[in-house]
Structure I
Amino acid sequence: MTGYREITQEQINKFADATGDDQWIHVDPERAKDGPFGAPIAHGFLTLSLIIPFWGELFDVDGVTTKVNYGLDKVRFTSPVKVGSRIRMQATIAEVTEVKGGAQIKVANTIQIEGQERPAVVAEFLARFYK
């Protein structure tokens with residue numbers, strides 16, 4: 001289990017700028033107060049992208065020269081992440097497969113929101129590690 005990270009409006013705004021997804025539920029705090037979530041929420045893909053730094057807290061892979069994102073399976077955004085929420089991740093290696101020059105791993109990831117039972121994101125992530 002990782003430590004918690006707080007989701008800030010600044011992070012959300014930067015993600016909106018980078019992706020062009022500037023929907024008001026993300027970037028307009030005043031309007032979002034009266035919206036369906038009562039506050040701005042993080043983009044689902046912003047939350048999903050935090051798998052990578054969370055992995056850095058959980059896994060240390062020695063003896064490889066290259067790590068490559070190979071894709072995702074079974075991604076679900078099961079709860080919105082409001083600004084100011086703190087999230088953390090639990091991850092379990094589900095499968096390791098030999099590939100030419102290295103290995104592919106499938107990791108079951110669950111991003112949790114502090115104080116909530118329902119997770120924010122559930123995703124199987126595939127990565128390749130080359131020697």
Structure II
Amino acid sequence: MKRNWKQKNEIKIRKNISFLMDELNAFEQRMDERLTDEMKKISSIERQVNQILPILKDSVESDNENREVLQGLAAKLEKTNADVLDAQTNAESALNSKSEAVILNIEEVKNLIQLLAVNELLDEINAEERTQ
């Protein structure tokens with residue numbers, strides 16, 4: 001009887017082991033399938049990253065180049081602005097000098113006109129004195 005009981009237990013244990021092995025194999029297969037799916041996703045993501053990475057790198061390089069160009073243009077603009085301000089100051093100074101010269105010339109012309117008028121009067125006076 002002990003033997004029968006022992007044999008029955010052995011059979012149950014073997015069935016349980018077989019069942020557990022089947023479950024383990026099924027679980028392992030599901031995990032392999034899941035791992036394969038995840039590896040495919042990772043591979044797809046890697047491809048996308050490898051496609052995007054050069055574009056991003058080019059974009060960053062382009063942005064840096066654009067930034068350098070813009071900084072250069074900003075520096076040129078500042079210099080041009082300073083040159084314009086200098087030119088404006090020089091033009092104002094020249095205009096003021098010219099205005100002063102014109103005013104002096106006008107005064108000289110007035111003086112010359114007055115001298116001419118005086119000379120004409122003197123000529124008239126001299127002419128009258130000669131006729132008398």
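Given a value of 60 for percent of Cα pairs over 17 Å apart, point me to the structure among I, II it was derived from.
Label of the source structure: I.
Comparing distance in nm of label points 7 Å out along Cα→Cβ at positions 48 and 64 across structures I, II, which is largest?
Result for distance in nm of label points 7 Å out along Cα→Cβ at positions 48 and 64 over I, II: largest is II.
Using FRET efficiency 1/(1 + (r/R0)^6) of positions 8 and 88 (r between Cβ atoms, R0 = 35 Å, to 0.05), single out the structure from I, II with the greatest value.
The maximum falls on structure I.
-6500 is what came out when helix-only ellipticity at 222 nm (-39500 (n - 2.57) for each DSSP H run of 4 or more, over all residues; to 500) was calculated for one structure; which of I, II is it?
On the way: I: -6500; II: -38000.
Traced to structure I.
Looking at structures I, II, which one was mean projected area of the Cα convex hull in nm², for residues 56-111 alone calculated from, given that it came out as 3.9?
Label of the source structure: II.
Please compute distance in nm of label points 7 Å out along Cα→Cβ at positions 16 and 104 for structures I, II and give me the label with the greatest value.
Comparing I, II, the top value of distance in nm of label points 7 Å out along Cα→Cβ at positions 16 and 104 belongs to II.
One of I, II was used to compute distance in nm of label points 7 Å out along Cα→Cβ at positions 96 and 120, and the answer was 3.0. Which one was it?
Label of the source structure: I.
If mean count of other Cβ atoms within 10 Å over residues 40-47 comes out at 21.2 when worked out from the coordinates, which of I, II was used?
Of the options listed, only I reproduces it.
Quick note: the coordinates plus some simple rules give every number you see, no bench work behind them. None of these values were measured; they are calculated from a predicted model. Cβ atoms are built from the backbone, for glycine too; each structure is taken alone.
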